[in-house]
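Once you scroll down, you'll see the structures, which are given as C-alpha cells.
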Structure P
Amino acid sequence: MTIVRMVAAAAVISLLGGVALAQNNLPLNDLKIRAEAGDKTATRQIAEAYYLGRGVDQDFKLAAQWYEKLAKQGDVRAQTSLGLIYARGYGVEKNMPLALKWLNLAAIQRDPGAQYSLSTIYFMGDGIPQNFVESARLRKEAAIRGHVQAQADLGRMYSEGKGIDKDLRQAYYWLAVAAQQGDDSAPDDLKRISAAMTAEQVRDAENQAKEWMAKAKKTWK
C-alpha cells in the first residue's frame, strides 16, 4: 500500500528563454522575487513546478525547500506535500519524524490527504509502532471528507474487523461510496462482502451510499 497524496498541477510554459506559469505569464525568476517577498501563490507555483518537473527539471529537494516556506506559514496543502516528501524520501533523506510533524499539523487542520497518509503510516508501522485503531480513526476522518482511497480502505478494515469493530454493512457502505467515485478495486470487494450479507442489508447499504453521494454532489457545486 502506498501513501497517496495528489499535488495540484501547475501549468508551466516556456517564455522568453525562462519558465513561466500560464496563469500569470511570469518567468520563474519573477515568481521567485514575488515568493521571497511573501507571495504565497508564487511560492506554491514554484514548489509545484519543481515537484512535477513542469517547465523545469524535476527536483524534489528544491520542491521541499519551497514547500517548507509555505508550510512554516501554516499552509495546509504545503504541510501535507512536505510531509509526503520526507515520508517517501523524495530528493531528501527519508525522515519519518519530520514527515509525521508536518502531516500531523495538516491532519489537525482536517486535511483529508494528510489524514489518509498518516493512516497508512500507522497501518504499515512505517517508522512508528503499527496501530490499526489509529489508522482506522484517521481513515474514517478522511473518508468523511471525501478521500476516495480512504473510503475504500476503511470499508476493507470494517470487513476484516481490523482496528475497528467488524461491520459488513459499514464495509459495504464505504466501498460503495468509493466505487461510485471511481475506485477500480472496490467493485470486487463489494461482490465478496455481499455474499455474506442479506439482500436487505445490501439494499440498505447501497441506499446510504447513494444518499452520501447526493449530499456530496451538492457541496461540490
Structure Q
Amino acid sequence: MPKNPLKILILFYSFTGTVAELAKYVADGASKVANVEVSIKRVPELLPDEFFKGKDPLLKIRKDLESKYPVATKEDLIEADGIAFGTPTHFGSFAAQLKEFIDQLSGEWLQGKLVNKPAAVFCAAGTTHGGEELTLLSTMIPLLNLGMLPVGIPYPVQGEGNGFDAGSPYGAVYVTGGGRKLSEADQKVARILGTRLATMAAILNCGCDHCNFCHDLNKKVE
C-alpha cells in the first residue's frame, strides 16, 4: 500500500493573481484522487518593495497572495510525491522568480532528491499565441534535468467539445487578454492536469508486491 497520504504540491509564482487562480483548480483536480494531501505554495517575490510603491492594485494582490499562500521551501519539494509548477508567461518563457527558486536545487539535483517525481506545468498568458506553450516547454527543461517525470494532458481528453482551445497537451493555460475570466473549460483542463499528476504519483508509490516496477523506478540512481 502507498504511504498515506500522498503529498501533492502546487507551486507557483503569480504577479497579477491569475496564475494563483489557476493553481486552485489544479489543486482541486489533484484532491479528487484518494489518499492525497494537496498544498498550494508560492515562490518568493524578487521585486523590491519600492517597485510596488504607487501601484496600489498590484500591492493589494501581492499582500493577498502573501496572506493566503506560504512560501515553499526546498524541503517541501523533497517531501512531495508530485509537484505542479505554475508561472506567468514572461517573453515566451517562465518567470525569473520561479527560475531563481529552481536554481537553488543544485544540491538536491546532485543527490537525486527529485528523481522520478511526477511534475506538471501550468501558466497564464496575456494573449493567445503569446508564448504560453513555449512557457510550458521551457519550464519542463529544468524539471527534466532534475530527473522528474512530466505529466501532460492527452488530446482525446483535453480536446472534448468546446473546450478544445482550453489549455495545451503540455499543461493548463489561462489566457487573460481583454479581461477574460477563467472559463469552465479552463477550469476543467486544470482539474484534469491535477488529477493526472496525483494519479501518476499514486501509481509510482503503489507499494504493491506483485509488480515491482514502482520499486525499481524509485531506486536511487547509481
Structure R
Amino acid sequence: MLKRTVLFTLAVMLAAGYCRAGDAASAAKPRGQFALTYDDGPGFITGDLLALLERRKAKATFFMLGEAVRANPAMAKKVREAGHLVANHTDTHKNWFKIGKAADREKVFAAEVGRAEEAIVKATGEKPAILRMPNGYTAPWVREAAKRMGYRTANWDYGSDWTKLPEEKMIAEYLKAVRAGNVLLMHDGGGKSRQKTLRITAAVLDEAQRLGLEPVRLDVLLK
C-alpha cells in the first residue's frame, strides 16, 4: 500500500509539472538568476526560439535527444554557437520508469547516454556534462551511472507545457515559478506543435525583467 501511495504521489507531481527528486534542480538557490531549459530538441521551433532568446539577451539550456540531433545537426550546432548550453537527454526518450526495474538497466543507460553524447559531440564539437533523464526519472543508480560517465544529473522546479492545462492558466503558473534559483522546463522538440513554447518563453522573460532576474545557462546557475 505504501509503495502504491508513493508512486501515485510521484505521478501526480509529474503531471502537475513539479519535479523535486533530489537532483541538481533542488540545490541551493542563488539570488538574481534562474534557468530556462528546453527538452527533446532540436525541433521545428528551435530556430525561432534562438531568435527570441537573442532579442531578449537570454541564455538557456537545451537538453537534446540523440535522434533529434542526428536529424538536425546544423541546428544543434547553432544552439551552441549562440552561446547556449547543450546537454544530454538520452538518445530515444525511453520509458525509464519501466527500464529502471530491469536487470540490464545500466547497459541500456550507457548505450542511450553514449549514443546521444556521440551525436552531440559530432554536431557541436563539445561533450555535454549535464544529463536530464526522460520524464524526470531519477534514482541513486542513475546518478552513480551518470557520474561514472562524467555527467551531473539535473531535473526542474516547474514545467507544464506537456499537460492539458489551458494556456492562460499554464502561463500564469510559469510566471509564479519565475524565482531566483528556479529551473523551468519547456519543450522545443517532440509533439505536433510547439508554438506555445515561444509564447510562454516571451511571457517568462517579461516577468523576469520585471523582477530583475537574469536567465542563465544551467551550468552557470549550478555553480
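When helix-only ellipticity at 222 nm (-39500 (n - 2.57) for each DSSP H run of 4 or more, over all residues; to 500) is computed for each of P, Q, R, the one that comes out at -12000 is Q.
When relative contact order in percent (Cα under 8 Å, 6 or more apart) is compared over structures P, Q, R, which one is greatest?
R
Can you tell which of P, Q, R yields 14.6, 45 when Rg and Dmax of the Cα atoms in Å, for residues 42-121 alone is derived from it?
Only structure Q yields this read-out.
Just so you know, all these numbers are worked out from the coordinates, no wet-lab data involved. Just so it is clear, the structure is predicted and the values come from calculations on it, not from any experiment.
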